[in-house]
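Multiple structures follow.
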Structure 1
Amino acid sequence: MDPYEALGIDPSFDGDLRALRNRLVKQYSEAGATPDEERMKAINVAYEALRDGHVARVAGARVVFRGRPGDAFVLDGRRFVLARPPREPAAIAAPVLAAGLLVLVFGWVGAVVGGAAWLLWRQWSRRK
């Protein structure tokens, strides 16, 4: 018997195969509404036959790319670049604390000039 026919689905089925099987088992088991031992055997054989192929097909729809931040890959003609990981809280707090220290020592004008100098230095150092 065709496994798709035994489960009552067509080959393009993309739902949860296990949930479908459980619903059919509940209906055709000994305690179900219409018990049928032959149908139960056919359902189990069909599920076993389709399970691995169905899981591979559904999992194949998801693409996993492992790489370092900044690595790029092309998928379906589109270019994707992996984002950098989020910064640690300490790395975020350091510039904030430095800006606060500049404000305390030099006032707002000193903080603005110091911040601008820091940004220019950072951009210049990245070019290397």
Structure 2
Amino acid sequence: MSQYRVRTPEPPSRLSKALAQVMNETRQRQLEAEQQGLSSLEHLIRVAQGHSGQSHHLRRLLLALYNGYRWPFEMQRLRGLDASLQADALAVIQMATYSGHEIHTFIEGGDALLTRFWEIEEANDE
């Protein structure tokens, strides 16, 4: 006979239930942020590839999300965006905050695109 016996597990504690609820809410927030942020990210990328002042501000935002240490984002840059782009920028920031994924992983060829933005902005700094 084995020294191990089968038993019925104890019901989950209140702490376990609370933790499970927090985890479910967090996952739901991640999914909502990604759902809202993906179309916004697509829009920001399109505009960031242009040559306007708004394009410049959006490249800086995307670079800050990519490498904030090297490309800190000055919040006043949001003032240089029209209302639609501001809303998209905030949705992308929220997605980057809650998703648990790096921003470039949401973009096909994301490393190459952000490297190109990096080069453009470095040239602008000179």
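None of the figures in this text is laboratory data; all of them are computed from the coordinates on show. Not measured: the values here are computed from a predicted model. Cβ atoms are built from the backbone, for glycine too; each structure is taken alone.
Values computed for the structure shown
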item: semi-axes √(5λ) of the Cα gyration tensor in Å from the coordinates reads 64, 20, 9; which among 1, 2; result: 1
item: Highest-scoring label, criterion being distance in nm of label points 7 Å out along Cα→Cβ at positions 47 and 111, among 1, 2; result: 1
item: Entry that produces 14.5 once mean count of other Cβ atoms within 10 Å over residues 23-30 is calculated, selected from 1, 2; result: 1
item: Origin of the derived value 0.95 (FRET efficiency 1/(1 + (r/R0)^6) of positions 7 and 31 (r between Cβ atoms, R0 = 35 Å, to 0.05); candidates 1, 2); result: 1
item: Origin of the derived value 29 (relative contact order in percent (Cα under 8 Å, 6 or more apart); candidates 1, 2); result: 2
